[in-house]
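Read the figures in this text as sums done on the coordinates, not as results from a lab. This is a predicted model, so every value here is computed, not measured.
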Structure P
Amino acid sequence: MLRDATAYSGIAVIDMTQARQFYSDTLGLRTSEEYGLMWLHHPGGRDTLIYEQPEATAASYTVLNFEVQDIDEAVAFLRSRNVTPEVYAGLNQDESGVFRDEGPYIVWFRDPSGNVLSMLQER
């Protein structure tokens, strides 16, 4: 039954106004709103639902990953929008905050509610 159902993930945010500004204006994502909810529209129809939950606890794990062609350009974009990459103790990240050891190159950052997002570049 569920294998043929359309599915999407959702991210809880504390303040929809801040989330709207961050996802639409800061990150430049295509968005729409319906019933007080916000949709992030990604290529291939893989949309993400953003909903307000004032008592939400930020996800400490990555809830949304963006595949990029050039991680250094992506980091420069984040910084130009005053978004600071996360640096994790014990993880070998370079001076830009990019992890380059194993797997894809990856940089983590947070939305205004503290949810962890990432951008990654395949090698």
Structure Q
Amino acid sequence: MKKSNFVALILGTIGVVFFALGMCMALLPEWGLFHQGIICGVIGLVVLLITVAIWRKMEGKAPIKLNGKTVGAVVAGVLGALLLGVGMCLSMVFGQMVLGIVVGVVGIVVLLMLIPLTKGVH
């Protein structure tokens, strides 16, 4: 394992744990830690963004350029993940199985569109 991959693994794990714990703290009313959960989640996101920058620097890659394609890919990824999550919630929490499956499949299709959007069709 290369040193850059190991560093990314460690920092990524720390970032994901902080983010997941923060979301649990914020979204579980039994815990009563909404504000602390938001802070913990933001710390996790910051660590994950720093991880990407450090990994790219260690790999000798150029920083990510913010252009229309990059922003579109990020928006499509966030939208697809949200649709998939809403579909799962509709199916499992609210008992609306058919609507949840339809919304979830739309989310999966949006996520699958990321492949040709980022890599292109050859």
Structure R
Amino acid sequence: MNDVFWTRFFIFCGIYNVFLVGLPMVIDPTILAATSGLTLPAGDWLFVRCFGAVVATFGVGYFMVSRDLDRNRGIIVIGIVGKVAVALLFAIYWLKGAIGFRPFLVGFSDLIFVAFFWRFLSRYPAR
């Protein structure tokens, strides 16, 4: 995996976080419920929108990584921490029976990104 692969990968991560997850949650939180299978409380969507804003912010970080793979490696460490935390929270809520299997898979799928992030940090040499 070379610079071109990693640059494109982090552009994909930015697009995914900003445009496919984060902004849709900010603009219309019901999209999250419809696509993930989560049942969310009706009414004020403040916390869902805040989470969407944080997800989009992480996406901006991934765009920054794509622009300079060497200087912005710390953003990937933060990404690993965030994605592991999300996966663990979804796993806990699934094990408690608070969410179904489909929402669990949505949250747990962040571990795919973690595997790539880890590979990048461990195999792509910092220069």
Identify the structure, out of P, Q, R, from whose coordinates Cα Rg over 2.2 N^0.38 Å, for residues 6-61 alone was calculated to give 1.18. R
Which of P, Q, R yields -23000 [helix-only ellipticity at 222 nm (-39500 (n - 2.57) for each DSSP H run of 4 or more, over all residues; to 500), calculated]: R
